[in-house]
1. When Rg/Rh (Cα atoms, Kirkwood Rh), for residues 133-196 alone is compared over structures I, II, which one is greatest?
2. Using the calculated result 20, 13, 9 for semi-axes √(5λ) of the Cα gyration tensor in Å, for residues 237-292 alone, pick out the matching structure from I, II.
3. I, II: which one has helix-only ellipticity at 222 nm (-39500 (n - 2.57) for each DSSP H run of 4 or more, over all residues; to 500), as calculated, at -9000?
4. To which of I, II does the computed value -0.19, -0.97 (log10 I(q)/I(0) by the Debye sum over Cα atoms at q = 0.06, 0.13 Å⁻¹) belong?
5. With Rg/Rh (Cα atoms, Kirkwood Rh), for residues 93-268 alone derived from the coordinates and found to be 1.13, which of I, II does the value describe?
6. I have 1.9 for distance in nm of label points 7 Å out along Cα→Cβ at positions 61 and 141, calculated from one of the structures I, II. Which structure is it?
7. Which one of I, II has relative contact order in percent (Cα under 8 Å, 6 or more apart), as calculated from the coordinates, equal to 19?
8. Looking just at FRET efficiency 1/(1 + (r/R0)^6) of positions 149 and 317 (r between Cβ atoms, R0 = 30 Å, to 0.05), which of the labels I, II belongs to the structure with the highest value?
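Nothing in this text is a laboratory measurement; each read-out follows from the coordinates by a stated rule. All values reported here derive from a predicted model rather than from experimental measurement. Cβ atoms are built from the backbone, for glycine too; each structure is taken alone.
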Structure I
Amino acid sequence: MSSSILPVRPDGQVIVTGSLAFDQIMVFPGSFKDHILPDKLHIINISFLVSEMRKQRGGCAGNIAYTLALLGHDSRIVAAAGNDFSSYAEWLRQHGVDLEGVETFEDETTASCHITTDQDDNQITGFFVGAMARAGELSLKQRMGDRPALCIVAPDDPSAMSRHCQEAREAGLPFLFDPSFQVTAMDGESLATATRGAAMLVVNDYEYAVFLKKTGMDDDTIFDLADMVIVTLGGEGSKIRRRGFNDLMIPAANATLTDPTGAGDAFRSGFVAGLMRGHELEVCGRMGSVTSAYVVECNGTQSHHYSQDEFERRYADNFGPLPIPAAESTDKVPTVG
């Protein structure tokens, strides 16, 4: 499968829009299914006694930018934060993330995500939007700097997601649309409008089903909106779809599961890092698998760390030696898609 859709400047920044949040991670040492009665869903009232709770840095934009930094790629976050963001900001700066696009709203607190995970790795999540509700006030065009290469529009306030997709289109900036859990908050028209013209739509298998149902699209007409669709499949890996090609199945990397939170954000970072280096799609997908493996082995979405050499060794252990990128083996400009 060819990786050529459109050129991306290899010396540019990856612009990441999306949420910045603190995660409250709780662990329930049982199974949700044992406590939910199907015939009582209309009056559900359940309290889970959790065995662990941790407060950690999170939010999709922060998670994606952090892993991009580990992989050696320059990124700029465009997002809304609150008056409690200073220590989190320092953490990201220490890892080389550009925060010039972040707006701090002193009358708001940073968004907060409350996640409870059971022993079967099912999750129930509650999200307090906080400053994220102001993200729609931020102009991507005004904050993306002078060397944008690609924009990742990750989960955020829906109005911000729609605005940032529109501004990326207007600026001629290739973008990856990652609606993730916001497929439940956005209607079909908003989802279709935001996706139109995207270089990539990235969702998990459940989100993909919801997206198709809400928009009225199917496996073929989805390509009227996006050039490529990537569907992540958890422990089964991922699937890369393009019109006119057979689906490309990407296996998961070997991992010892501790906490699945943040695996999708890490996959997107690894995939985009591969694109920025000029790799073929299969290699990009495998890089996404390896970055995901690091995250699920840790408690927290930004607790993992590795050197470039360590990453390449783990890639090799799973898939063989990491190929030399097209950008280094030829004089061609790296391409996305």
Structure II
Amino acid sequence: MDFDKSSYNFQLGTHKGKPVIWIFFPNNQQLRDYLKQSVVAHWSQTKKAWYVRDVKQYRLMFGIALSQVGMSALHAIHPVNQEAYKRFIEELVLRGYSPNTIKTYSNEFIPLLQLIKSRWVDSLRVDDLKRYMLYCIHQCRLSENQLHSRLNALKFYFEKVLKRDRFLMDIPRPKKPNLLPKALNTEEIKQLFEVTDNLKHQVILQLCYGMGLRVSEIAHLKVRDIDSTTMMVLISQSKGKKDRYVRLPESALLDLRKYYIQYRPKEFLFEGQYGGAYTTRSIQAIFKNAMRKAGIQKPVGIHGLRHSYATHLLEYGTDISLIQKLLGHRDLKTTMIYTHISPHSIAKVVSPLDRLL
């Protein structure tokens, strides 16, 4: 989505000692919604203004000079390739990629520009890029996942920005390790709830698990998205910019109402101290603290609640295609991985040895 900046004013500044870009605009719901769909913006109660981190993609999106941002990374890029980097970011923005994806692609494209120095990146051939990927494997020792990410960034530049269709088709992708999602069992989920005394934290964990939400989805859930009459919740503009509905767990409704009466959130269901969406980092910290208090040693992050939701639904006999819709997966193959991690299904298998003895 091309960000129309004509209705907004931007000002460089700091917030809590960190560089930010302040965003000012008329008090208009449509402009506010458009801003929050386009960027990860936060509200400052003291300044009465929205702000974003002062990073490269936002400077390019807002038409602010890059001279004072990312100096260490940009200085390592030779001037001959500065324009290529700018076109790379602009194309990502124009195609509506999320700020997180833009940051990831940027971090994966910059190392190539730094390495080739004064050589024009547009002049690189497929053989040059093959040698570069081998360099990433042998010298940089990148993981399979990061190699895929780096190749995606190169593919985007040469095939989307330079319009060289199928330019990198001859570069094979490394095999990704076939890792299963990490989930908690039902007893461990209960333990998390039992050790969480704070009402706000309790509701956050309940809804993360009870609706199978990503941490970004729970952070950006709005009060108006919840319909307690139909017990439906709208998950708006999630990954892939898709909307979907999930069912509000009846068991969470009482705590949710208590929470609303006590905290009176205005826009987002879970808001920070100074308004605006609760940060994903804070939500991750809530989960990490609950895991510690419950004495659960599994190497599981808060995304494990979403995996647990899907795994337990499957164990309870929910149709896999419905689970796909509830999770917001585009491809059923993504959801099918949960058929391989259900302990309940595995427990029903009788070993041939047991049949012999």
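1. On the way: I: 0.94; II: 1.30.
Comparing I, II by Rg/Rh (Cα atoms, Kirkwood Rh), for residues 133-196 alone, the maximum is at II.
2. On the way: I: 20, 13, 9; II: 19, 18, 16.
The correct label is I.
3. Values: I: -9000; II: -14000.
It was calculated from structure I.
4. Numbers: I: -0.19, -0.97; II: -0.29, -1.21.
The read-out comes from structure I.
5. Numbers: I: 0.96; II: 1.13.
Here the read-out was taken from II.
6. Numbers: I: 1.9; II: 3.6.
Computing distance in nm of label points 7 Å out along Cα→Cβ at positions 61 and 141 on every structure in I, II gives 1.9 only for I.
7. Numbers: I: 19; II: 14.
Computed on structure I.
8. Working: I: 0.50; II: 0.25.
Sorting by FRET efficiency 1/(1 + (r/R0)^6) of positions 149 and 317 (r between Cβ atoms, R0 = 30 Å, to 0.05) in descending order puts I first.
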